Structure I
Amino acid sequence: MFRKDISAEITINATPDRVWEIFCAFDAYKDWNPFVKTITGEVRVGNQIAVAIQPPGTAGMTFRPTILAFTQNQELRWLGHFVLPGLFDGEHAFQLLDNGDGNTLFRQSEICRGLLVPFLRKMLDENTVNGFRAMNAKLKELAERQQRA
């Protein structure tokens with residue numbers, strides 16, 4: 001089985017609960033999120049939700065991952081499949097780490113596995129990672145602006 005890990009992280013000058021509040025306002029994603037356009041469905045461990053993403057330079061796609069973890073102020077993690085398990089499986093995680101000083105390290109990562117991984121390496125390294133970075137930067141901007149207000 002082929003595997004590829006990708007990630008991007010950013011330090012946000014806001015508390016984890018403030019970052020989490022913005023991050024979990026899924027209905028507002030359409031207004032600010034340049035990467036994850038929508039998340040619909042009940043976000044709860046074991047549930048399947050619908051997620052629409054649009055990495056820069058792509059047409060985007062919608063998939064239906066299953067929630068693996070959802071811990072307030074800490075983590076949202078899901079597992080999605082492209083067509084059939086084993087072709088391309090992505091375990092995507094959003095993690096908030098409290099720096100203990102009023103700041104939060106926000107990390108977005110994905111473990112990609114499957115037969116298609118070797119063919120998608122360039123897209124993952126460029127488009128998808130750039131999508132992670134764009135989302136992280138916008139989340140930082142929103143959280144820091146609201147933290148100051």
Structure II
Amino acid sequence: MNDNNEALLEYQALRLREIIDSIVSCCNDKRTYTKEKFGIPYAEITCLLLFKGERYLTVKTLANKMEVAKSRITKIIKGLMAKGLVEKIEDPKDNRVKLLSLTHAGEKKIEEIEKFRLEIHKKLVENINPSDRSNVFFYLEKLIESMQIVKKEFA
């Protein structure tokens with residue numbers, strides 16, 4: 001590769017890093033705003049959203065999905081239970097196992113959070129010129145594909 005190509009590649013790599021850092025920063029701001037809006041720590045919101053489409057979950061399953069220790073999930077679940085969003089029930093097949101389930105209030109909270117998240121993303125799309133949207137999505141999907149390839153190389 002000649003020096004011009006190498007310099008261009010380096011410039012583009014640095015620019016991509018800046019863009020991704022900016023996106024991550026915006027996402028972190030959204031997390032902060034979301035937890036403040038709903039008055040729930042973001043870890044609890046993340047955990048709560050894992051119940052979407054699930055009737056029951058276990059502490060072990062949640063720990064695996066969130067990639068945290070079971071002790072951390074226990075603390076998060078205690079917070080959700082104190083807010084009346086999640087409840088523990090005995091597994092009818094094995095009373096040594098405790099299942100976690102959403103309460104009605106938990107289901108409603110997920111609906112509120114999902115509605116809010118959709119609202120934010122709709123506003124993001126609205127700020128992109130309609131004639132540019134398909135290109136934006138196309139190239140973001142290409143970026144994700146590239147990120148998956150690189151992730152495999154470093155795994």
Structure III
Amino acid sequence: MAKEKAVPKIDIGIAKEQRKAIAEGLSRLLADEYTLYLKTHNFHWNVTGPMFNTLHLMFETQYNESALAVDAVAERIRALGFPAPGTYKQYAALSSIEETDGVPEAMHMVRLLVKGHEACAKTARGVFPAADAAGDEPTADLLTQRMQVHEKTAWMLRSLLE
């Protein structure tokens with residue numbers, strides 16, 4: 001019996017064009033998630049001031065959560081049959097989150113992270129219709145989880161500014 005050498009086509013009940021559209025949206029989310037991860041980790045390293053300990057620990061919790069998230073999003077893109085972006089150049093082109101130059105004051109860091117979490121929530125929400133239309137429950141579940149995390153984190157960060 002001859003060995004089969006061809007890789008089987010993906011047959012998960014979602015058409016290739018639908019999978020492609022979802023993967024493209026998830027690639028934008030991955031870029032946002034990774035950019036926010038990097039920004040949060042940078043702020044963790046460089047925060048100073050009277051709230052140093054609180055913010056240093058909070059940012060650490062947030063970037064650790066983000067590290068797990070980027071892996072989940074990238075693996076979902078791969079499960080849909082497409083390559084996950086993985087370079088700074090790709091992330092810069094895909095992300096809706098701007099990089100921050102220099103080292104902002106602590107409360108400005110918080111404001112920037114609020115914007116970043118809200119941007120991730122909006123990006124995830126923007127991908128949801130394509131996942132929903134395709135009956136892609138695993139992606140819809142992932143997007144729902146990401147929206148919940150980002151909306152809650154934005155609320156917690158905003159609370160520091162009151």
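Where a number appears in this text, it was derived from the coordinates with a stated rule and is not lab data. Just so we're clear, the structure is a prediction, and the values are computed from it rather than from any experiment. Cβ atoms are built from the backbone, for glycine too; each structure is taken alone.
Tabulated data for the structure shown
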{"read-out": "Comparison of I, II, III - label where Rg/Rh (Cα atoms, Kirkwood Rh) is highest", "value": "II"}
{"read-out": "Parent structure of the calculated result 2.3, given that distance in nm of label points 7 Å out along Cα→Cβ at positions 10 and 98 is the read-out and I, II, III the choices", "value": "I"}
